[in-house]
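**Student:** See the structures that follow.
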Structure P
Amino acid sequence: MFGRRTQRAALALALLVALPPLARGQGAEASFSPWDDCEAQALAVLDRARQTVDVAQYNVRNDVFLVKLAELRARGVRVRLVVDAKNAANPWNVLDDVFEAQGFDIVRHENTRHPYAIMHHKFTVVDGTWVMTGSYNWNETAQRVNDENLVVLRDPALAAAYTREFEALRGGPEVRGPTTSGSYTVRFSPRDDARGGLIAALRGAQRRIRVAMFSFTDGPLARELAAAARRGVAVELVVEEKQARNTRADETVAAGGATVHVVANRSSPHSAMHQKFAVIDDRLVVTGACNWTFTALTHSNEDVLFADDPALARAYTRAFGELVARYVPQAFDPDAYGFEGEGRDTIRLNLVVRCDRTRWGEAVVLVGEHPALGGWDPARGVVLTTHADLFPIWTGKATLPRGASTAWKLVLRDADGNVRWEEGWDRTFDGSPRGVAALLDADFRAPPEPAPTPDAAGAGHAGSGAADATTPAPDPVATPGSGQPGQ
């Protein structure tokens, strides 16, 4: 068994094969959807801008970013954008047209290196100092239901490298890297041999590799993970089912003796376990927009960020553990994923409810016994929201103390405070004593639709009541928390 100093030296030596030397971590901040509010984090970073904002985003569909960027421009900040031309051409993607109509400096970059190549970046540079990157697209699915990561770093030299990439996307010269600043190294695909950097990092692993990857199809990386497992490194891989069904790369990794979890995010029809990160030996984080696929590593515009930062690695290790806790709870050991001791002080809850029974002006509200959920008062419950991209799915976030247990139910509440309780017994939640994040996922239990009356079943004339046939009547019992059917 290697000692701690030997392990670190071996990792650094392996990285030297393809990466400039990594120094001690400089600190960074990461957020993880759906538990954290990545949108709020991104908006807060944008709000720091005093001079420039450069945005390279594959998918921009959330108009809160249009509002924020317009606000910054009105303050005198120079705002520039690059989006993927192929994605923007889809009829459902129209926000780029709105940016253009409002006079923003926007470029639709078309990657022609390969039929499937895209401009897949998700980074922003603020004032030549701050960098945001990760898997997080600026859309409602990423914000509300996907598994995502967003990392924010303050490093002018790293920001300069991202700015050079941004200029290249806009027709400027390509500057080959990689670029290192302190504990950070970034490689831009396809020109900086991102795969070579990843292989060097995997070969340098001495104890543990954890990978969470939306799309993992690359044969060379699959073989490297299998080889690492064969030499005694604990390798654990989480991949999204909808992508894994089209490849055998995950099976190659498993054949080497690694633990492989094929998971499915089913919070919405289009939701996904969309992460793209790895943690090596509890200190090296690999993140960015890049899936581990042949096209991403050899043709698409991507970033692969290496951060030798134990504190950041701890945050990503916990995020990996929360993926395991969500999708493979029987395999979750809190001590193995950074939740040793008391863990976190609070439990971050993501709330996902399917309900198509709302009337105009009503919202879905989650209310429960715990004060943080309103103490059974619908006026103080957690109000969920929806969006045209997601309806009839309603989402929200809440926080409970670690170890908290509570009963809860769903209600429909209108602007005047009138409520309609869902049917059935109270639901229950038993929180992790270590503060592990949790998903509350439910269907609103509406009363059965009434049978059509003879008039409604006939000509369907005005006033027949057919328009209200799908709307439940108010519950006859109004004692929340009693645990009785009909509450």
Structure Q
Amino acid sequence: MARVAFLQNIWFEWLGVMYLSAVLKKEGHDTDIFIGGKEKILRELKSYNPDVIGVSLMGIQNDWLKDVAAGLRASDFKQPIIVGGPEASYAPEEVIGMEGIDAICIGEGEGTIKEFVEAVEKKKKYDGIANLWIKKNTNGTTEIIKNEVRKLENDLDLIPTPDRDIYRKEAYFEQQKPYELFEASRGCPFDCSFCFIHQFRDLYRGKGKGLRLRTPQLVVDEIKEANRKYGIQQVMFVDSTFNLNRKWVIEFCNLFAEQTNLTMTVNIRADVMDEEIMRALSRARCDPARFAIETGSEEMRNSVLEKKLTDEQILRTAKLFKKYNVPFLTFNMMGLPSETLDMAWKTIEMNREINPDVVNLDLFMPYPNLNLTKYALNEGMLDEASLKKLGEGEHKMFRSVLKQKEIKEVSNLQKFSLLLIRFPKLQRIAEKLIKLPENIIFDGIYGLSQVIEFLGWTKSSKKRMILDIAKNFRQLVLKN
């Protein structure tokens, strides 16, 4: 039996970690999760004494991981450190280059983590395992071994259900949880330039299906078991697009409606929505359905962002939501490459017109290797030095690193956007305020207005929401 420690600094239950833990526990290994900054993690790992240390990484966590990895090596931890998650797959050169990192997992990790931990336990070589990049240091020379990815597991029913117990050791994850995460499918056929999915498809081209679906009844069974064991306020699906397969989604919604009394929330695309799917979502107590407008400028949405979604499709779907009393949330962005201030105002105007129950409006972050990031680099709106600022302080969340006309005004408008959607009479004041320098007061206005938006749909108590923000803001913004 090997002992595997998963590390993170964000107080959030990652479904990917739960899947990996389930695979390892099925093989008889022991797993545990450690959350926090360097000192807390070092202290707790000394007691646990793992054989393998794993991290699921996002770009905004890079500085934290560098700090933790350096601390582990300085404290004489010699165990292999393996990194997976989005950053390892989409910026692998940067992650494998971090001091102290031994291996990264590209793509889906269930089969890879099983073989890797087994090799470590049996003291065998692991430099030939599919999906792994391995860093080897020999006589002062560093070599990176890059293995091909394995075929995708097309039958998702064969993957063990997530190990939700791993996070339950933390009292924080027992208290007033607003929702539980579930996954019914993997994959997406679209090519939005701001998303990593195009890289994922390129990575696995010829190695499996682009869209894979679990059996509807098995998904419902998993939900019922989790509800029996823990009690669930809301079922939150993390699938990229829940309504891609019409027959599947209608069957699932019928089963969910008949066999549970829970609510659920899913991501949908407006261009593949029809009345029958909407009726099914209504029967299944979908609250809210989440869909992306991205920007109110149809031209930008379909040229620069490659969303392939018209204003007409958005308006039609919004009317269907209203007709069937399905609450809905919109995802939006500002600070996009080549976006003008007039385009940003269109995003506010479109949300006013369709009046979503909840609005999410983020500042675009040009993560490495996105097609949209490459576009910004090629067009001179971004340089490599500015790109490296993404993981630093306010650039993790509140400030754009783009260099283009009106970016300050657009960034400031994003801070007032939610208020302006709900209270249009504030527009004249905002038009003056956005000309001022960016500042933490505007950041605070955005943060507070986003909290108010989210309070309704996450079923979260005010106390829980404040705790979520306080814990993660401290880790992500105030610390590296």
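**Student:** With volume of the Cα convex hull per residue in Å³, for residues 94-309 alone computed per structure, which member of P, Q shows the largest figure?
**Tutor:** Result for volume of the Cα convex hull per residue in Å³, for residues 94-309 alone over P, Q: largest is Q.
**Student:** Out of P, Q, which structure matches -12500 when helix-only ellipticity at 222 nm (-39500 (n - 2.57) for each DSSP H run of 4 or more, over all residues; to 500) is calculated?
**Tutor:** Q
**Student:** A further question follows. Output the label of whichever structure in P, Q has the greatest value of distance in nm of label points 7 Å out along Cα→Cβ at positions 366 and 414.
**Tutor:** Answer by largest value of distance in nm of label points 7 Å out along Cα→Cβ at positions 366 and 414: P.
**Student:** Out of P, Q, choose the structure whose coordinates give mean count of other Cβ atoms within 10 Å over residues 318-325 equal to 23.0 when calculated.
**Tutor:** So the calculation was done on P.
**Student:** State the single structure among P, Q that was used to calculate mean count of other Cβ atoms within 10 Å over residues 110-117, giving 13.6.
**Tutor:** Traced to structure P.
**Student:** Given that semi-axes √(5λ) of the Cα gyration tensor in Å, derived from a single structure, equals 42, 28, 21, which label among P, Q identifies that structure?
**Tutor:** P
Values quoted throughout were computed directly from the atomic coordinates according to the rules given, and no laboratory measurement underlies them. Model, not experiment: these values are computed from the prediction. Cβ atoms are built from the backbone, for glycine too; each structure is taken alone.
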